[in-house]
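Next up: the structures, one after another.
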Structure 1
Amino acid sequence: MPTFIQIIEFLGTFAFATSGIRLASAKNFDWFGAYVVGLATAIGGGTVRDLLLDVTPFWMTAPIFLICSGLALLWVILFSKSLVHLNNTFFMFDTIGLALFTVVGVEKTLALGYPFWIAIIMGGITGSAGGVLRDILINEIPLIFRKEIYALACVIGGIVYWGCSMFGFNLLVVQILSGASVLVVRLFAVKFQLGLPKLNGE
């Protein structure tokens with residue numbers, strides 16, 4: 001039976017792949033191009049994390065993540081008309097992926113024996129780097145640099161994970177609260193157009 005963190009990783013992969021494929025479809029990519037964008041979105045953050053942690057990238061140890069991205073493509077193809085009419089589809093799946101992958105990144109880093117401050121950074125990279133690759137592939141300025149709070153939501157999720165662990169909460173509760181905090185921060189940031197101050201170039 002898969003562990004809870006493996007289920008989270010699978011769901012995060014599906015969510016991020018869907019967000020990437022949805023954006024690729026808006027740019028009129030063909031099926032293969034859309035799959036590449038979805039796959040890069042799904043595995044990009046985790047790949048960067050694993051390379052920095054000096055371990056084999058997670059998707060190279062099991063084909064399930066490539067298959068999961070393929071299922072996301074099939075899902076978008078079959079239900080494309082419904083998804084197009086849902087204007088918030090990209091945001092919804094991107095936010096879910098962001099939250100789930102932040103938890104995965106923190107968990108894996110801690111499991112390898114790194115301190116919490118490294119785990120928080122790796123949680124942010126796992127959650128946001130895939131979106132950067134996605135935006136580069138579709139020729140957009142990465143979302144992380146141009147809109148509401150994004151990567152900072154991952155950092156907050158990592159801090160919540162650390163704080164709940166310090167208080168001795170059950171691991172499942174820690175995972176849920178950490179992921180939920182990313183979701184809440186991201187939702188509030190978009191709803192109220194919250195963001196960090198911008199640098200003035202003049």
Structure 2
Amino acid sequence: MTTTKIDDLLTEDQKLIRDSVRDWVNRNVKPIIDDYAQNHRYPEHLMKEMGELGLLGPFIPEEYGGAGLDQISYGLIMQELEAGDSSIRSSASVQSSLVMYPIYYFGNEEQKKKYLPKLATGEMIGCFGLTEPNHGSDPGSMETKLSKQNGNYILNGAKMWITNSPIADIAVVWAKDDEGKIRGLIVEKDMRGFSAPEISKNGH
């Protein structure tokens with residue numbers, strides 16, 4: 001039987017990326033994260049630091065502010081962030097995979113240019129609004145509704161347990177339109193009727 005070390009499967013660039021992220025996590029995440037957790041605070045400055053390092057949406061093309069890395073590099077980045085703290089990894093992966101990716105893949109050119117560069121730097125923070133209080137993450141049972149009235153979209157519903165939501169500038173929110181088709185919308189925090197309160201320790 002032969003065994004293969006993971007490092008043997010990685011390129012030198014991939015190993016450099018992994019080691020650089022590991023060093024940053026050891027210096028900037030591990031020493032502070034327990035204090036933040038015990039005091040129910042989020043270290044928002046880490047998002048901008050991750051943006052400066054190219055850790056947010058690293059697979060997004062450079063023309064939209066990403067680093068243009070491959071998916072293996074992205075996986076290595078997330079692995080190292082997880083080793084430091086699961087919530088920091090969650091913030092970064094939500095920003096990258098659940099906010100930046102759908103905007104890049106499904107958004108129009110105006111949306112890509114408006115949101116992706118700022119999300120990549122951490123200047124803007126995003127969240128992914130799927131999970132609901134009554135049905136969890138089951139899209140088929142989704143109660144949030146989307147309708148079009150006088151040329152405007154009207155969104156009604158509630159989401160819960162949404163990573164990044166209290167500090168998010170935008171939300172990719174999922175809802176059912178009048179025909180029952182599931183649609184995704186970009187909602188900015190300043191839009192009328194939008195709120196994202198923090199869940200307290202008793203769950204409300």
Structure 3
Amino acid sequence: MIQTEHRKVDMVIKRLEAFWNDEITYIPVVIRVNPKLNVSYKEYLLSNEAQLKHQLHSVSLSLRVGSDYVPNLWPYMGTGVYASAFGCEIIFPDNTDPWTKPVIKTPEDVYSLEYSLEKGLLPLVLRRIKFFLRETKGEIPIRLTDTQDPIDTAALMWSQGGLIKAMLTNPKEVHYLLGRITELIIEFSKKFRWS
């Protein structure tokens with residue numbers, strides 16, 4: 001980024017911090033310009049190069065708008081990233097977000113589920129982060145992948161109807177699953193932070 005962009009971003013960050021600290025009455029307006037993809041959505045999701053190229057173009061356009069936007073890159077691979085670490089299959093349709101196939105059929109299934117940072121989409125997300133860092137020389141902050149809360153991830157792993165029913169009939173199993181998902185999110189977030 002050129003020097004004037006750095007100064008502008010520094011000013012925006014100070015305004016945002018002041019807003020969140022209740023120090024001013026200014027209400028930030030964040031506008032992120034998302035240009036049309038010139039590849040299929042599936043290719044955008046699966047290609048480090050396509051995602052970086054598109055996001056850098058978005059950052060460039062967004063900085064021209066004059067809002068409180070802070071440049072960032074997003075290693076996005078859908079909402080099922082954490083569910084995939086527990087063994088959920090992720091399906092990438094051509095022109096929409098990925099689908100997650102539930103793996104929990106009965107409440108007792110939660111006790112046999114194991115996660116791994118080396119399973120599913122998590123290793124791909126970490127490689128994407130390293131690619132973004134290398135290609136941008138670390139000049140643009142990278143935010144977490146789409147981190148759903150534990151209940152959202154559990155709903156992907158169990159199905160929403162099954163999870164809601166189990167909240168009434170099997171709260172112990174639901175609580176156990178939410179704890180395991182929380183552990184994974186914390187562990188991966190720490191690994192992401194130091195990647």
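Among candidates 1, 2, 3, the computation of distance in nm of label points 7 Å out along Cα→Cβ at positions 134 and 166 that gave 3.2 used structure 1. Looking across 1, 2, 3, the calculation of helix-only ellipticity at 222 nm (-39500 (n - 2.57) for each DSSP H run of 4 or more, over all residues; to 500) that yields -16500 traces back to 3.
Given a value of 15.6, 47 for Rg and Dmax of the Cα atoms in Å, for residues 102-149 alone, calculated from one of 1, 2, 3, which structure does it belong to? Going label by label, the one that fits is 3.
No lab work stands behind these numbers, since they all come straight from the coordinates. Quick caveat, the model's predicted, so the values are computed rather than measured. Cβ atoms are built from the backbone, for glycine too; each structure is taken alone.
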